[in-house]
Structure 1
Amino acid sequence: MDPQPIRLVIFDCDGVLVDSEGIALEVLVAALAEKGITLTTEEAADRFLGRSLGSLVDVVRSEFGVEIDAPFLADMREALYARFRRELKPLPGVTALVDALKRAHIACCVASSSQRERIELSLSVTGLLPHLTPHIFSASMVEKGKPAPDLFLHAAAEMGFVPETCLVIEDSPAGITAAKAAGMRVFAFTGGSHTQHASYRKSLSQLHPDGQFDAMENLLHFVLGVGRPEDRTDA
C-alpha cells in the first residue's frame, strides 16, 4: 500500500528551525564543569541532545551521582537565554519552507523537548514566531518526553491529523526514535552547526530515518515534488 500523503509537518525546534544546539551544548558543558563534571561538547551531545531537562537531571544523577537543583537550572537557563539573544540565528531557508508548505495546504507545527518559554524566545529572536504561532507544543505538555512518542502524538492529535499523515523533521536520535514510535515518517536534518561530529551522524544513520537532508529547500522536493536547484538544467 502506498503511504498516505503528508498533511502535517512537525518540526523540532533546536537544531532544525534555529541553530541553537552548539550554543546550548557549550552552555551545558560550562555549567556541568562547575559541578565537577568534565565533558566535551561531543560527549554532552551523545548524552543529552534532543532530550528534556528532566532527562538531563536523571542522566546526571544516575551517571555521575550529582544532583541538579532548581537554582543550577535557573542559572544555566539565564546564561543560555543571554547567548540566544546575542547570537541565535534561524537555519537558512526555514521561513521560505514554512510559507511554501502552507501555500500547498500542508499544516506545520513545532514539537520540542524544550520548555515553551525557550521555544518562543528562540523563534522570536530569529523572526520565526509569526510563521509558526500558535501551533507550538512542548514536552511539558505530556507525561513522557522524547524518545517516548507522547509529544508527537499529542501534537498530531491537537492539529487534527493521524500519525500516518505526519512527517517529523528531527536532528537528534531521541527525536527520531520518538517519531518512529509514534508511527510517523521522520527525516533527519543535518544542516545545523552541531551535526559535524562523526559519532553524531553515525547515531542518526543507525536509526534509519526515512530521509536525510541538510538544506531546507530539499524538503520541498521530498514533500511537494518541487525540483531542487541541483536537479535543474539550463534549456
Structure 2
Amino acid sequence: MTTDPLAPLLALADIAPAVDRARERVDQALRHRALRRHGGQVAAEVSLRCAVASAALEGAAHDREAVRAGTVTDPVLQGALRVAGALPGLTERWPKAPRQVLARLHVLAARDVVPADELGRPVADPVVGARLDGLAGLVAGGTTVPPLVLAAVVHGELLNLRPFAGPSGVVARGAARLVLMSTGFDPRGLVGADVGHREREPEYVGAAGAFATGTPDGLRSWLRHYLTAVEVGADQLAAVGDEILAAA
C-alpha cells in the first residue's frame, strides 16, 4: 500500500477544522442567488479581480477600474489577465498533463516579460525538475486529500520553487485555482482566493516563506493562510453577486 504523502497535513493542529470551515463558506457562497441568472457575469468579474490581485502580488499593482477600462498595458498585468481567462479551457487537461499546463500558463503569464526562448521552459535545475515531477504526480492522482489542501500545496511549492523565469507567482496562483476547478470544488472558478492573498499580502509572503522551511509549523502557517484566503474569496463572490443583483 502506498502512503499518501499529503495525508499528514490533515493531522496538523487546527487544519482539518479549518478545511471544513473554508469548504462550508464556499458552499454557502456558491448558493448565491445571483448565480442563477448572472453566473457568467459573476465569473467574469471574479476572474478580473483575481487577475488584478495576482499581478499586484507580482509587483504590478493597478487600479481595477483602469484595468476594466482597458487602459493598462503593463505586461505582467496583461499576462495575469491571459492566465485568468485561460483557466476554464485548461481544467480538463490539468490533471492529465500538469507539466504541460504549467508550461502553457508560463507562456501566457510571461509573454513580453521574458525572452521568447524562455517561455514555457522551466529553469535548468535537476532539483527543480524532480520536485516538479513530484508535484505533477500529486496533481495526477497521487493524493486523496481534500482539494483545498492539494491546491495549497501546489501553490506553496510553485512559489517556493519559482521554476519559471519572470512572473512565476502568477503561474503558481493560476495553478492553485486550476486544482479547485478541475476537482469540481469550484468548477466555474468563482472563488477569488487571489483577492484574499492580496488583502493579506504580508501574511501571504510570510506564510509562503514558512512553507519553504518544510517544518510542521511552517506548513501549518501556510495552510492556515491559504484557507483564510479561500474564505475571503468566498466572501468576495458573495459581494460580487450582491453588486450585480443591485445593478440589475
Structure 3
Amino acid sequence: MSTPNTALVIGASGGIARALIDELLTHPEIEYVHAISRSDLVNTHPNITAYTLNSLDEHAVAEFVEQQKSDATQYRFVISTVGILHREPSDSLCGLKPEKRLEDIDPLQLQAYFEVNTILPAIWLKHLVKIMPKRLPSTIAFLSARVGSITDNKLGGWYGYRASKSALNMLIKNAAIEYSRRNKNVALLSYHPGTVDTGLSKPFQANVKSDKLFTPEFTAQCLVSLLTQATAEESPYYLDWAGKTIPW
C-alpha cells in the first residue's frame, strides 16, 4: 500500500484555510490537496482539486466520502477550518453576536452556533472513519478555541460560542475512543489557533496585543507542524498554536 499523499481542507475559502493549503503543498508528505467550500473556489494550481459542497448537508458529505472511497483516496491529513463567531442578519439567517449576559441568550442564535461549530464537524467525523488509512498514520484536526475549555473558563459570557466549541471538544474526545477501536492509526486534534487576523476575529482585535495577533500563514505553519507530530497513541489532543496542552 502506498503512503497517503493527499490532504483534505474543509472550509477552504477562509483566510486560515487558504494559508493552510499553501503550507500543505510545501510539506514533503503532501502532493495533492482536496479543498471543500460552500462557494466555488478560484483555483489554478494543478495539485489542488476544488469541490463545492455544503457540509451541513449530510447526504452531500456522504456522497463525497463514498466517491473518495471508490477512488481509493486516503488522506494523510484532514483539517476542518469551519467555524462561526459573528455574522450580520440577512433574510434567511439570524444575526450572531457573542452574548455578554444571560439576557442576551437567544435560542435561534444558539442553534446557529451549534449547527456550524458542532454538528458540521460531527457529520465529518461520522463519515471520515470509512476512508482514513488503516495501516498508516493520519490526523484529523478541527479548529476549536481556548474559550471552549470548561476548566479554563474564568470570564464567562459568549454562551453560544463557548458551549458549541465545548461540545465540539467532547465530540472529538468521544470519537477518539471509537476511532481507536475501528482505526487505530488515526489521531484526532482540537486546535486553538489564537487570534488570527481574519474576518472572524476582526471585531475583537482592538484589545489584542500586536504580538498576539497572528497571520494566517503563521497559524497554518504551526498547525501543519502539530499534524505531523500527532500520534494515535496520544490521541485526542487539545492544543494551542505553540503546541501547549489546553485543559478540556
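In terms of mean projected area of the Cα convex hull in nm², for residues 102-181 alone, the structure with the greatest value among 1, 2, 3 is 3.
Computing helix-only ellipticity at 222 nm (-39500 (n - 2.57) for each DSSP H run of 4 or more, over all residues; to 500) gives -10000 for which of 1, 2, 3? It traces back to 3. A value of 3.4 for distance in nm of label points 7 Å out along Cα→Cβ at positions 14 and 174, calculated from one of 1, 2, 3, originates in structure 2.
Laboratory data are not the source of any read-out in this text; all were calculated from the coordinates shown. Nothing here was measured: the structure is a model prediction, and the numbers come from that model. Cβ atoms are built from the backbone, for glycine too; each structure is taken alone.
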